[in-house]
1. Just checking, which of P, Q, R has the largest value of relative contact order in percent (Cα under 8 Å, 6 or more apart)?
2. Thinking only about distance in nm of label points 7 Å out along Cα→Cβ at positions 230 and 262, which of P, Q, R has the largest value?
3. Say we calculate distance in nm of label points 7 Å out along Cα→Cβ at positions 70 and 126 for every structure; which of P, Q, R gives the highest result?
Structure P
Amino acid sequence: MKPPTTKQDPFLSLRYAEFRYYLFANFFVTVGLLIQEVIIGYELYRITHDPLAIGMIGLAEAIPFILLSLFGGHYSDKLSKKNIMLWSLAFTMLASAVLFFLSFELLKSDHPGDLKYVVWGVIFFIGTCKAFFFPAATSIKAYLVPREVYANSSTWSSSSWQTGVIIGPGVSGFLYNIFGFSGTLLFVIVLIFLSMAAVMFIKNRAPDPAGEGTMLEKIKEGFGYVFKTKIILYSISLDMFSVMFGGVVAILPVFSEDILHVGAEGLGIMRAAPSIGAVLILFVLSKYSPMKNAWRNLMLAVAGFGVATLVFAVSENFILSIAALFFTGAFDSISVVIRSTLLQLLVPDNMRGRVNAINGIFLSTSNEIGAFESGLAAKLMGGVPSVVFGGAMTLLILTYIFVKSRSLLKKDFSG
């Protein structure tokens, strides 16, 4: 007997066991990889004092993700999504093990800066694994709960991810200080293993028939769907450009070391602040869906994100900086829930992998390429001017997309 589907129940999607295992898997891998990202970025910046060395981490991960995600999406529609997730996590764990053994060389080398190229190479491999993991993981979610629960499940999957984003960076500095660089990387390996264990409890499902055609024809079909469905195209484009220019996460080590002078522990708090704001808003969204007047809500959320970014840029006070980062996360989480719900509601079952892969490319461009852009801009302009530029660009792009998409303001997806 299925759980009752009461719209007012904010915990509705959590009543489905497989969805709970999905949340655990999402949580563990998010915490692990973000701890790894923070301490590697901090270690490289401590060694080199070069913001571009941090930005290159994002670029190294983004290149294979962008190049291979479409193939990952194709195979996600064609093969077992669960098995793709398991193999991707297994190879990611192997890459993290390589980083663990490499950390001993990094710490004892007379020229540790030279090893950054090897670190970037391992990150490149992790990006390859994510190119297959992401389409499978995002598309399998629609099979774990009924259609009428999609909006609630999107809120809780975002909450799981955001909670991981709070805990991962938040504890990274403390773990680094207590266990050191190598010990923290070993902890990451354990977390990825726990993610694999959670995926094992999700049932295998036969893929939906995708019809005849070659791989390239199927990928083209996915692009065609995205470009003809304007609300999906505009929503993922808006997210891509706003986070690419307005995101400050990648260069937070610059602010923690050179501007606010709060060190590794302060960096962990700064990294966690956006997600604390996100999770608090997500609890509200689990009860009150943002899908009524969805496009208006998305526009307002991105505008708030841009303004909060500008406040962070000019702040020289640690508390004010934390508050600004808090609000960037709160506003961003609203757009995440709206976009992920639209992807579940509108995309046909036999196209979910490909469309989610395209969405993943947009996200990777905003996050990883955005991290490279942030590092490069900080190197050329300085930390504060680069963030001011990013916040202003976010508001400018928002204005352009608003003019192009005013007809979407009338759409109601509250169901």
Structure Q
Amino acid sequence: MLELDCRLEFNVAYAEENFFPALPPRPAVCLIEPREEKAEPFLIRTQNLQRRLQRLLGPVDPASKRLNLSAFARGIRYRLTGSPFEQTLTYYIYAKQLFPKRYRDLMRLRPAAVLKVNLRNAYPRCYVTRRIPVDEAGVPTGGTYYGPFASRRSAQAFADRALDFFKVRRCQIKIRRDPAFPGCLYSEMKMCLAPCFAGCTKEEYDVEVHRLVNFLETSGGSLRSTFEEEREEASEQLDFEHAAALHKKVEKLDDVLRSKPEITRRIQELDTVILQRGAEEQAIGVYAVRGGRFAEPFSLRFAEMASQPRSAEEMIRDYLQPSARKDEERFVGPASSVFGMTGQADLGEHLWLLARWYYSNPREGEIFFREKDWPYRRILRACSRLLAPKTSETEMNKMPGPTQSPQGAS
């Protein structure tokens, strides 16, 4: 869908008359095609296509050191973009296709920070990583992954607070189960089962790791339910001191979970949909994310809705819940060559694109998560909000303020 669907030939002699007036002064991603076949094309993203190309392809000024490509360009292909999110995603797709060796540097791209519980280790621990290995089917392997976070620092801060509820090791040493080993501060404070000096059995440690994995996979729900059940049981047995201690644990856990961004969850279950205002009139761009990877986007054109046999809700349902055959074509067919659905780097890059938009401030657009089902009514209401005309700051300043009564008037 995100194709460079507009094309113009460039001729220096007629640029001022025909070329520049035909360019819209709108945000776009543009590919400048070279005259030489072996030359590398020039890819840009801009907030004003007409003004940017006038600078790049306008008359050469001998006194200026500004880059000029008027002798380089044969023509251009471009796509108008309705939002910064669409522009970033379009630029990523074509930068990766055209410059596979340096597109990460062009975008200053780094895989997203996530938490990992390495289940391949005999004594797993939870730590921050940017590397997510995948198998041939593109499924993350080697453990459970939780994220994405805005940065390594924020991921580590959440992990430090969450691990206070578990006795899983935080050290990076190789566990040898040596009774002569002195241990560490966490084992002294009874915050670790201390497998390093055989302070627990392998089975006991596995139970604690299983509790941690359930905590991450349920976004804290499993641990909170356990605390509440124990608190109710203590209250029924009139053990009010223990019930009060458990209540404090619930409050502490709630404080930790409140600091957790809504988007952070098990990567394999990160199913969400992003809504963005489209470049076309009365159009919404719908971007599904499944298992942390972007699917082929979908444009919902409300201007054409009257001539469509299906309602907007039915079209969104068909996109978010395709049949098995359509789903296979969407993720394995032509879209996979564009969006990259199988590689290890692709998953980390898609998570970075998602996290970069989600944690941006201000953030344009709307996001909805799939829990048991998609919130279709809320999605449609969000479409209405995005299509509503925006009131500019100038218009807001012209609006009359609240009428104030003269001082002393009753």
Structure R
Amino acid sequence: MTNLWHGFADMGAVDGHEFVVDRGEGCYVWDEAGRRYLDATASLWYANVGFGRQEIADAAAAQLAKLHAYHVFGDFATRPVLDLADRLAAMAPVAGSKVFFTSGGSDSVDTAAKLARRYFHEIGQPERTVILTRSWAYHGMHAYGTALAGIGANRDALGELVADIELVAWDSADELAAAIDRIGAHRIAAFFCEPVVGAGGVRFAPEGYLQRVRQITRDAGALFVADEVITGFGRVGEWFASSRFDLQPDLLAFAKGVTSGYVPLGGVLAAPHITEPFWQGGVMWRHGYTYSGHTTACAAALANLDIMEREGLDTRAASMEGPLAAALAPLLDHPLVSEIRTGAGLLAAVQLDPARVDADASLPGRTAIACRDAGVMTRALAGGGLQISPALVISEAQLAELATGIGAGLESVSA
């Protein structure tokens, strides 16, 4: 029997049947019985540099011993926070961006949403309150993020959390344009967009879609917000998907890969024209979190970025894009699989046959467990896809091991 209430879990099924992860190294984790598993998900998309990086642990330990944390409200700061802000600003897709730190991805999305509305208030357009979002979108689980969810189950039975949210199809620029025309461009504050839809099934936008919706948003005078909580920090073969696809976002939400999950941290990169009204003096944006820019988290992030830069993990992810697609391709021959989605760095999904998923909602979860029994950790995504987002240090031999394990899981479920 457990006293831990797990996230996204049927506790009646989990209670007393927990799978306890004990340690990790590289692309692998071990359970308490000592069995090794290749982690195809880098936990929840975040272990970009892999597990067991002593360099990050040492950086965090040194900072904990010196000054574990101090807030950054008002004029307070600590040196790791300032150094990380400068480093991220230099990496940002839009030159001259500023950095607002948070504790994680959900914080970052709520920060970006509030900032979008407050920005228009500051420039004399307070009627711009409507935020557009996409089907299949996952933008975290705070109030704004839940309201922005394109995964209906994440909003069920909660009522209206945030007003003026409109949903459009994830892959139709025409539908976005039509929604703006219907609502009125003068009322649109922002369009939230994952460059690659993540928890909604790892869905890659149609050719030209991202550039077109960016222009539609710009033409409406609204803000283009890139949710790069998953796609940031090398995952898609560049530091940010916004750089790979030349999106020039007004706001960019990040988390996960900034520390590779060693310590929770997130933030928002804001383009110069967004920060300008707040930098003139006389304006206080009453927003922030206790652990915004946590000192030890920032020290860990700096060590994490050192590793990523030294080992060229962003370009490594790009070089593994083809091998990942090749390793997964044979799985398409399995009768349970309807599609393999790849196309940007080390992100993919093995889509289970939608008809079978509709007939048996337990199929994706059972398949993920069968893959785990075969030595590969994956998880079921919205729509019945299996998540593939391994650590960026994965080798081609390990990609083959990953595909073999998923194949064995599929066979086990079929049998």
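Every number in this text was worked out from the coordinates using simple rules, so none of it is lab data. Predicted model, so just to flag it, every value in this text is computed and none were measured. Cβ atoms are built from the backbone, for glycine too; each structure is taken alone.
1. Values: P: 29; Q: 14; R: 22.
Max of relative contact order in percent (Cα under 8 Å, 6 or more apart): P.
2. Working: P: 4.2; Q: 3.1; R: 2.5.
Result for distance in nm of label points 7 Å out along Cα→Cβ at positions 230 and 262 over P, Q, R: largest is P.
3. Working: P: 2.7; Q: 6.1; R: 3.8.
Looking at the calculated values, the largest one is Q.
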